[in-house]
Structure I
């Protein structure tokens, strides 16, 4: 972990982004932004995620974003969220299968609705899937 993020090496709860499985040649990453102690550490979060995704090479991957507990203090970090989505969809989008957003708050839904203004390629935006029909558990995706 220290190769990915020095802050998380000393406290694994600093940022919330980790690989949770590899099945059928697809890596699955998970994040629950409300669980990261340093939710306002924009540069640290972006660096953590970038370093983690560099390790995937040419493998296919997906990300589960859990919006449970995401509230106003997280939402005001809107540039962090939008830059993370750009990192997912643009820098690492070639091998990205999908971004599933589970248990979205209305704050997250606002960011998702703004995606077409931030990312011009509709095929990339189609990789974002919001599951808001019921409460989901991460165990359903491992």
Structure II
């Protein structure tokens, strides 16, 4: 009987600790960081071509040089190039309409990946920069 009372009391105290506001906040922060690591891996996988890596490097260099407004323009120019190339292949009947849509969708994913790799979103928590959780 004493064992049951002690176990019950311990379980109640443990539940208070686990469900405390601080513990829940830390759990949310951990999930946010895990999501950002997974997102970065996904984006890195998307941008494995030498061409997209060069664009990312140009964007990062512009950001480091204090020209943050130029980086999105670099990304947009690259997206426009990819879209135009797909449209030209479609015009020349080298691909069908479905493939064109897939190519443009892929270009959108590359564009998003470049933006998030060059400008990873962050939020401040206790004076620390923590990656912000972005809805997917």
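Read-outs: derived from the displayed coordinates by stated rules, not from any lab. Just so we're clear, the structure is a prediction, and the values are computed from it rather than from any experiment. Cβ atoms are built from the backbone, for glycine too; each structure is taken alone.
Quick look at the numbers
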quantity: Top of I, II by FRET efficiency 1/(1 + (r/R0)^6) of positions 21 and 109 (r between Cβ atoms, R0 = 35 Å, to 0.05), largest first; calculated: I
quantity: Answer label among I, II for the case where helix-only ellipticity at 222 nm (-39500 (n - 2.57) for each DSSP H run of 4 or more, over all residues; to 500), calculated from the coordinates, equals -9000; calculated: I
quantity: Highest-scoring label, criterion being Cα Rg over 2.2 N^0.38 Å, among I, II; calculated: II
quantity: Given 0.05 for FRET efficiency 1/(1 + (r/R0)^6) of positions 61 and 93 (r between Cβ atoms, R0 = 25 Å, to 0.05), calculated: source structure among I, II; calculated: II
quantity: Given 3.8 for distance in nm of label points 7 Å out along Cα→Cβ at positions 69 and 101, calculated: source structure among I, II; calculated: II
quantity: Relative contact order in percent (Cα under 8 Å, 6 or more apart) derived as 29 - corresponding label from I, II; calculated: II
quantity: Distance in nm of label points 7 Å out along Cα→Cβ at positions 13 and 125 - structure with the largest value, from I, II; calculated: I
quantity: Entry that produces 1.3 once distance in nm of label points 7 Å out along Cα→Cβ at positions 29 and 45 is calculated, selected from I, II; calculated: I
